[in-house]
1. For structures 1, 2, calculate mean count of other Cβ atoms within 10 Å over residues 133-140 and state which one comes out highest.
2. Among 1, 2, considering only FRET efficiency 1/(1 + (r/R0)^6) of positions 173 and 397 (r between Cβ atoms, R0 = 35 Å, to 0.05), which has the greatest calculated value?
3. Upon calculation of Cα extents along the principal axes in Å from the atomic coordinates, which of the structures 1, 2 produces 76, 68, 65?
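Just so it is clear, none of the values below were taken in a lab; they were calculated from the coordinates. For clarity, every value in this text was computed on a predicted model and none was experimentally measured. Cβ atoms are built from the backbone, for glycine too; each structure is taken alone.
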Structure 1
Amino acid sequence: MISFSEKVCQQLEGGLRREWLETNGIGGFASATINGCNTRRYHGLLVAATKPPVGRLVVLSKLEETLVINGGRFELSTNSYPGAIHPQGFHFLKQFRLDPFPVFTFEVDGTIIEKTVFMVAGENTTVIEYRLLDGAEAELELRPLVAFRDYHSLTHENGAINANVESRDGVLTLSPYQGLPDLHLGNNATQVQNTGDWYRSFQYEAERERGLDYTEDLFNPCVLHFELSSGPAIVIASTERREASLAGRFREAEVQRRAANLLRAPVNDAFVKLLTSATDSYIVSRGNQKSVIAGYHWFSDWGRDTMIALPGLTLPTKRFDVARSILRTFAGSVDRGMLPNRFPDAGETPEYNTVDATLWFFEAARAYLAYTGDLDFIRDELYSVLSDIIAWHVRGTRYNIKLDPTGLLNSGEAGVQLTWMDAKVGDWVVTPRRGKPVEIQALWYNAVCIMEDFAARLKDESARKRYNSMAAVTKWSFNRLFWNEKGGYLYDVVNGGPPDASIRPNQILSVSLAHSMLSTERATQVVNVVQEHLLTPYGLRSLAPCDPQYRGRYTGDGASRDGAYHQGTVWPWLMGPFITAFIKVNGGSEAARRQAEEWLNPLKDHLSDAGLGHISEIFDGDPPQRPVGCIAQAWSVAEILRATVEDIHSVRPRSDVDHVRRSNAVHGVDALVVPSMREV
């Protein structure tokens, strides 16, 4: 359990830097800082996914809370206005904890109030409860502040709003704008007063720091009055009609659901359990199948992120049905041999501007088979799709993605970013990496070897021989063209001219993936160079500090931030491949596993910072590596969990080790496989 005492809660900055997150499994969420001050346009008590898992609207921003004791009025809320923090309810906040959802404890003159917030799985519904734990009679006034806008936008005072509040059977209904969903407030208030007031000029500091508009007006339609001495005050904010009497049932169901998810932790370890709990936030429904939200607060489901995150989110925790559903979702979206890069938030046609998402699809399928042995699913639903993907890459598909005569995969055209280093500012592609990026070759070789294994299992002998020959050509060309003899590491991009000798983390995948083209000697050199130049307490830098293009701070407006995004910024997800590679080249020794676990200590502490219980998207490249970007990122959580379970705790499928060892022997590669594994 993550918990903070009044020492943190009553210190403004300490509260503002820590954010809680509740999710509902369909793309909606609730989130704010622990002291209740909204610092982002994305903060809100109900951010509803109107076209699950996208189409998200900030419906209910917050509740202004006033505690009335013996005629005295005490404001529990905290807001940022121009030049002022008002009110300053954080001074009454004695404790915050995740147990299992956000719980706030306020104390005012000996009166103790406990507030809980949680979302209901599968619904755009948030339950907020207030209980009197100690003290005499107390009244509570709640003023809903509504936004009703796209979660990327901001609201300002306007005359178009419909201020009418309908009250029926203990449910208040607001329909402020035509074409938007209604907000229903199930409640057990003793009295409701209509108001119709605008609260002006809320300031969101995180948006100001990002160089974006940061001032918003919110509408208050009514005030709800509660007698806390008579029982808990309940508000159920939902796009469905939900009466307050359902709160207890919802609460018990959520406690049980989250406890069941925690039982999926594959290792009895506090860090693994926290990460296991976090995995549930990213798995969402898309139609009748599953997908993965790349990160909160602003990402939708992306192909690349989903395929990288799938193994860690679903396989060590034995959520095999979810893994199968995700693979099925994306298999059905393959077009011209490519997986979508992302499903746009507004629900338009998927975008296919990626060269690596499709190749990560093969690795996700391999990992799924290793854990489940479900060859029938591979044969019936994936094998033909994967075979067609290979064929498209051989003959060529979008964006000049095509296998060349060297057996290496070429990609790229002007103005398009295709690898995971995909920042673009206007027409400026910050890291274009056109030609043959190093990790794309590693992923391509891995994919071909996986297909060779699938073909062998499915008795497709002609295909097995073809894939075997393709892999041999790729391996030979890769070692000839990519090895930087002088530096003792791999070039980042080869494109016909002088190779790009930038020291970037992409090369680590040539060691960490199941099928590697490198000898043990070269693999060890790669790991050593990455460790020396790129390793930080929170992940790998995207570029070595010695590079003249290095940017050590991710700050400023959009152009400045995007210019640093892959030019030195630290990415925690890369710690997963790095740990896998480090333990591989050290033969799976106990010393290597201990060292890897020690490297993770700062990330363990990070679970109590920024997005509580989650791992941030990125960190500054320069010390002290401030967390920035999204507060909760799927592949950050997934890859750290996967590496912790499989590599540090040595819990992985026995078949995974055996098949990779045999493949390495067939292709004449040193056995870069941990020799002793406990079977899942």
Structure 2
Amino acid sequence: AGPQDLECLFDVFLDVVKTHKTRKLTVKQILTQELKYSPSRPVVSYVPQKVLIIGSGGLSIGQAGEFDYSGSQAIKALQEENIQTVLINPNIATVQTSKGLADKVYFLPLIPEYVEQVIRVERPDGVLLTFGGQTGLNCGVELQRAGVFEKYGVKILGTPIQSIIDTEDRKIFSEKIAAIGEKVAPSMAAYSVQEALEAAEQLGHPVMARAAFSLGGLGSGFANTNEELKTLALQALAHSSQLIIDKSLKGWKEVEYEVVRDAYDNCITVCNMENVDPLGIHTGESIVVAPSQTLSNREYNMLRTAAIKVIRHFGVVGECNIQYAVNPNSEEYYIIEVNARLSRSSALASKATGYPLAYVAAKLSLGIPLPKIKNSVTGGTTACFEPSLDYCVVKIPRWDLSKFSRVSTKIGSSMKSVGEVMAIGRKFEEAFQKALRMVDENVFGFDPYSKPVNDIELEEPTDKRMFVIAAALKKGYSVDKLYDLTKIDRWFLQKMKNVIDFVNVLESTDQHHLSHSVLLTAKQLGFSDRHIASAVKSTELAVRMQREEFNIRPFVKQIDTVAAEWPATTNYLYLTYNASAHDVLFNEEHTMVIGSGVYRIGSSVEFDWCAVGCLRELRRLQKKTIMVNYNPETVSTDYDMSDRLYFEEISFEVVMDIYNL
């Protein structure tokens, strides 16, 4: 039960032992023979002079600031190689379109006609399609079909466009996956409502219906009867010509891997993530934990091997995201989908591991091999390694459903969230409570009093389900009963129970009897001063003073991608109470810039643009800068934007803690 990609070394060892008397070749030659990769098409590593990058256009639900981040990184990577960059993106509220990044920016609609005009005028040698989300990709596919790239001699860099089409078209996708002996969830393609009903008959209800080539699961949902399916099919066929009917795997675990491959077949898995919510909820809508917490070593490696097999089969060059459905009671799994482009998950994986996926993907698209790219975080090692994490990351989406009248608060396979937050801690409980506070600054943490217990809401998830679980645990529901209702893995439910159990401990003491050990344990479980104060009937400042008297202060830890096995000079930091020493020294004056936090309706990328502008100007004035922000989709949380980056919540308590260091 270990990684299987280098099992061939053992075969070489056995051969050497068997043939040591008659052997003509040295061991080094045999190894070279065994590990040599001969590509089906020769790898042309010509460096283009000018590259066109297609952006993602206006923001929409399901496609927000993460493509500003990936586009900006691509531009930086290309400029390091002295390549001229031309960007098409009509969105003015982005960092990538501001001056000082791309050499030329065209604020034009992302429609084939306009892009063709730019190509005619600029005559670029190459084009990058995978940095503009689904919008940029769809535009590129249309241009390819119209023969525009061929006409002007523009080379598509990175993943071959055919691979992208193969992963998007569900029918070809399942055939290609079957060809290497892997399984996709049983599904059928339909082009009319009648065909959809016939497909559902064959697969058996319940089924899930979704439109192909769509963004954020647009027009998708679950149907238990033919009537429900009819309404879904009519909606979905309005968005797309092809409709996919899948057999429902509701209640299975959902796991994703981010994989990177270069043109010479070197593959690594950068990050694996697990959804706390079971299958049936879009990845963008569910709480995600990295690295995965409930997989066994054997399951982890089984899925990792499958991921590498798939990315090699599709011939992806760059970054790729693969999603699995895993049966919680056996080792059975299905591949749900493969995204051969940068997505919101890749922005999260980059920030969770400190491995700059978009930057590396841009370098790989030029035909540079992975071992030649430097790991820009440690500065010493190469990019051809798998990051190891000595912490836990929790991502929680934010919905602003209360702003709309008559909108259902249920969450499902179609994306409604407008932003997301990421919290880092040394324990799941610590990161989880941090993240809940980041999503909404009026929340104390995992609060059992904000929602009443409601079994229907536990079964059919809404945007506030976590607080219903808190209330249920407070009321005495067992972990097993909650598992039957929610299908959330028992491991996560047990961790949530630990938090609620400690709420009960705090409520049974008053502030004068708070001992050092109780206060320290509370902080290690991720309780904020406000939360402790409300439990012991005191005030936040009183708890803060008592904490400082006890000398209970947070420690600053680095994210260095190598779990502190190599010395790293990174400035990517977080605070934790589950530690005993600081990783960095505090001996210089810095200027602190406070970021805009989670994207919500009415505050999004434009404030990230403000923060980045401020950081750049301070840097120009030779001031040392500190950035405090917790939004993984932003450019301001990029490790090279500031001298010190604290990936932390923006609250009085935390900002003061950082200020006092």
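1. On the way: 1: 15.8; 2: 23.2.
That would be structure 2.
2. On the way: 1: 0.10; 2: 0.85.
Largest value of FRET efficiency 1/(1 + (r/R0)^6) of positions 173 and 397 (r between Cβ atoms, R0 = 35 Å, to 0.05): 2.
3. On the way: 1: 82, 51, 49; 2: 76, 68, 65.
Traced to structure 2.
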